[in-house]
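Trainee: In structure tokens below, several structures.
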Structure 1
Amino acid sequence: MITNQPKIKYEFKAEVKKLLDILVHSLYTSREIFLRELISNASDALDKLRFELNRGTELIDKELPLEIRIIYDEKKKILIVLDTGIGMTKEEVISNIGTIAKSGTEEFVKLLSEAKSEANNIIGKFGVGFYSVFMVAKEVIITTRSFHKDSKAVEWRSDGLGDYEITEIESNIKRGTKIEIHLKDDSEEFVQKWKLESIIKKHSNFISFPIYIDKEKINTVAAIWREPKSSIKKEQYVEFYKFLSHESEEPMETIHKSVDAPIQFNALLFIPKSSFEFFWYDRENYGLDLYVRRVLIQHKNKDLLPEYLSFVKGVIDSEDLPLNISRETLQENVVFNKIASSVTTTILSYLYDKAKTNKEDYIQFWKEHGRIFKLGYSDFANHDKYVELLRFNSSKCSDQNELISFEDYTSRIKAEQKEIYFISGSSRDAVLNDPHLEIFKKKDLEVLYLYDPVDEFVISSIRKYKEYEIKSVDTVDLKKLEKLSDTDIPKKEFDSLSDDDEKHFSSLLSKIKSILGEKVKDVVESNRLVDSAACLVSEDDGMSASMKKILKMTNQNVEKDKKILELNRNNKLVRNLLKVFKADSNDDYIKKVSEQLYESSLLQEGNLEDPHSLVKKINELLEQSSDWYCTVKKI
């Protein structure tokens, strides 16, 4: 090697320094993954080169075989990973090795520092695999030469402690990249052939390019997605899934399908046992690997899956796509779009069959992946299948863990019932205490309970299931409910109001309306409440209160509508309020209770903007009641 230029030192970016510090000093249990990451990078470099070959690009050393070689020296404790891929220019080395060009890097570093034992899973998800080499290396030397004609070889070296050197050199290296790893004293196992072979077979068995150790090809397993389903054992599926996903557990479901008409492709798809969607910031990290006749065209192609099926992992291998198709023209390709449509249908059909034949397994799927699956409410092409796969808790469920479908709901619907009812809330306990439910309990009508904010978007998009309209409990037409028969559930008995009380009750309602003024559209007697004193209802069949709250939280302009305050004449508080009104219609207590009932109703539906006024009134009423109590008790 002859150096043409002086060595230039560069500082690692701050986020890389943090990452390297963790890798060098903290991680020991998952160190073997460094080889998996280097081989994956080498495979990617070879894929890129093959793409250039297929589109006729002029390149150096065109006859070089596309391969990966592992060379080791036990005495010197040196390990070399060599590929004949696309290589890098000096500028590309600086760009690719000196920085992490990924979003969420800070969060990744945080996760890695908090979950050292899970490094095996986390590293692969953030695309920072190269740096894992410093778990075992005291020095790394990269020698690389780009595929471009007249390109010069570049040497990069670093001890991973804060800076690196780059030099353009004269070298006998042909096209590709050579990574020379000088191992730490405690890492000598990585120059043992048996160890290297076991790592490759564990993590890199399905790499489409040959991987050699001492002229021996290590990855000899076929692309199982192209094999007949009947010839594949479960262990092979599990092995491939772990390689593909970097997960340690086996998949929840495996879908292996070959399609011959109208287009020909093979699909091997997996549904993971666990969801990683709680990260959220990494939502773009999904997609299926797209192959054309065993040749990888694109890693994690997002257009093969709608976002609501992004939890699915796997590969698609097409016979009908051109081998040299560019990523830019994939979306415009008719065959590709047919494949994408067929993949979505295949997954939905599989889940539909699972829901029919094995309800327990499907519920397990829903609890893991349902939150993302719900985002499919805008997939109108697959609307019917999608709707059948939705699951909800309901008033007929024994607890909050039981789930039902729309089909379950309608199978026990009342003969005269023409609507499906739902209510939103933060939990089952919160929903059960909502006054709007009281008439539904009285009529023994099942109500779907929605706990996730996205549920309302789902429901409002669906609007109808078969011949049944889907209605929120606070926008339902009360006249339709009154036609339905009551249950035999015992209720509190109140004496009927006398004719004089009836007149005063009507006047009390008018008084409360004058107190609340423009805050409400009207104050009326309630026919929906059984136990509660009051509730707010919408006059028209508009947006539910919870939906308006969600839209406000997302900074959407929601027009304020005046609601109707309903009072329950058979509630003890209202009856006592009537007594006070009859004694003195201008008693200040009436004003306080009226405002309290209104603000409490706002609070129950989640739309009370200023709780301070409510708390102040509560404290005043408590103070008054304490005085009354002391007087009665003669304390």
Structure 2
Amino acid sequence: MTSIAKKILIDHLVEGELKIGEEIGIKIDNTLTQDATGTMAYLQFEAMNLEKVKTELSVSFVDHNTLQTDSRNADDHRYLASVAAKYGIKFSKPGNGICHQVFLERFARPGKTLIGSDSHTPTAGAMGMIAIGAGGLDVAVAMGGGLFYLKTPKIIGIKLTGSLPQFVSAKDVILEILRRIDVKGGVGKILEYFGPGVKTLSVPERATITNMGAETGATTSIFPSDERTKEFLHLQNRENEFIEIPEGTEKDYDEIIEIDLKDLVPLMAKPHSPGNIVPISDLEGIKVDQVVIGSCTNSSLKDMLTVAALLKDKKIYRDVNLGISPGSKQVLFHLAKISGLSDIISAGARILESACGPCIGMGFAPNSDAVSIRTFNRNFYGRSGTESAQIYLCSPESAVATALYGKITDPRKIGAYPEIEIPVALEIDDSMIIDPAKDPKTVDIIRGPNIIPLPEIKPLSENITVRVLIKVKDDITTDHILPAGAKILPFRSNLPKISEFVFKQVDPTFSERALQTKEEGGGVIIGGENYGQGSSREHAALAPMYLGVKFVIAKSLARIHRDNLINFGIIPFTFKTNKDYNTLKKNDILELSDIRKKIEENLKIIPITNISQKYTIEVQHDLSDREREIILAGGKLNYTRNNL
């Protein structure tokens, strides 16, 4: 007997040994992309000059940039459809749903590996998969048959006992985990669920937990493949894809966290962090302007039917705007067929598209100074599209209670909990999932005017002199580095344009100053703890590279962002001693002599001369041999071309 995660990693291990902290390379069975990150990923895949993808399955989803205020998003979608047709990739059209919900419904298979260009790819861990969020370039390389590299994580057993009380849901389980370990507690770890409480949770409930496990910084989260998995696959007419993967035992884990489900209460994350957790009873009475239910975290058919039943024959509070976004076409279809949709509409809700929408700041932004209650996975500052808004995260049950009363309300106060019946069979319609062309030679790639080719990245120089462009505090997210939202997301395929928005919310002058410094030799970013947490968006590394950033020095770095920096030739240093963080100032001139030689010789401690203040600090790196070669080549695309 061994842990599920270890078993799957062993089955897919190609390079390295499973020793905690050591780099391994694993074979990837499946990939997924979404349109906000996928356009760049496919431009990178094209640059490899391969005839087709080499994975068992690759799927391109359109779910982020669906607000088509002009031609740019639609042009990107047309490009994505043509690339998918030519290179052997399935294409999920706009309106078919959110990538993680649709992948869970139609493609996830126990025992397989998946990487996706979205940080919430671990959602598929609910089906007993190793599913990991990664940068678009890592996904492109995997589509080309390359291995995915990661440091062997610790495997943390989350032992669940008991069963959830009424009005306490799977969202409260993951909020409880975040309450205990916060947004950094999962770094370098896989969260694996076991114990008698596991069998009380359906696959959609498990998916809520694995989805939001990304907010702990965990590599991924995973559940066993059991009878509940088989039930879900049966509903999806995919029962033939079921394999049993039994749960581990306590001796199989490096650490154990125990949660008795019956002791949980409704919880809520306060602004502006998913780890800022308190019981909802502590917040009762706060007036609310907006409630939004959906996103890849809580938009399953079970969630939507629960919301419909709680809203039946009721009206939302007059001053509240309620938005509902079902996670997929399948969910919306069955919600309408069962009649739950009419109950939601009658209550006064607005029905939003089956897409990421408000979660990524793509429409339905709240009013100025609003309090917005959301069932999403992130409440970072400004992410909603309204910088002055206060965003709280909670379960669908808590969101409904709040919408009905117009103030934050414990859901246990709204009456009897409804009985929810999931249909015994679903009508499966995959007509919005387009298969690749049988003859790729007949397909021409269609490029809109907003799709700009990637710039050439030069190999690492021997000597580097840079200016400190910005110094930021702890827990800076990729939303801080490169915001999302309706104004910015359409430029994801236009690197020069999107680079204008780097650190826009933190320092509006950053981009202009960086471009000036680029002509002088380049810049450096100084970060605190957990620099780059949040989304997998590689643009948060790609755009700084375009602006001439040569390296980052931080107290610590989030896993995906660290990898993305390396992929684009930016060296991720950490301080040898954090007191050096305090001494560095904006506009200091720093010099690295013989840096190429030092990286080649794998010198772990690197001296940096602060010319402005006339002293030397020491920084360190944990680059593997492979990562050093990537840095020396000027990034992963150059490295991959060289090796091909």
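Trainee: With log10 I(q)/I(0) by the Debye sum over Cα atoms at q = 0.12, 0.14, 0.17 Å⁻¹, for residues 133-268 alone derived from the coordinates and found to be -0.74, -0.90, -1.06, which of 1, 2 does the value describe?
Mentor: Values: 1: -0.74, -0.90, -1.06; 2: -0.52, -0.71, -1.00.
Traced to structure 1.
Trainee: Something else: Among 1, 2, considering only percent of Cα pairs over 23 Å apart, for residues 77-172 alone, which has the greatest calculated value?
Mentor: Details: 1: 34; 2: 38.
Comparing 1, 2 by percent of Cα pairs over 23 Å apart, for residues 77-172 alone, the maximum is at 2.
Trainee: Taking relative contact order in percent (Cα under 8 Å, 6 or more apart) as the criterion, which structure among 1, 2 has the greatest value? If you can, show how the numbers build up before the last one.
Mentor: On the way: 1: 9; 2: 14.
Result for relative contact order in percent (Cα under 8 Å, 6 or more apart) over 1, 2: largest is 2.
Trainee: For percent of Cα pairs over 43 Å apart, find whichever of 1, 2 sits highest and give me its label.
Mentor: Details: 1: 44; 2: 18.
Once percent of Cα pairs over 43 Å apart is worked out for each structure, 1 has the highest.
Trainee: If helix-only ellipticity at 222 nm (-39500 (n - 2.57) for each DSSP H run of 4 or more, over all residues; to 500) computes to -8000, which of 1, 2 did it come from? The partial results should precede the final answer.
Mentor: Details: 1: -11500; 2: -8000.
It was calculated from structure 2.
Rule-based calculations on the coordinates, nothing more; no lab input. Bear in mind that the values here come from a model prediction, so they are computed numbers and not experimental data.
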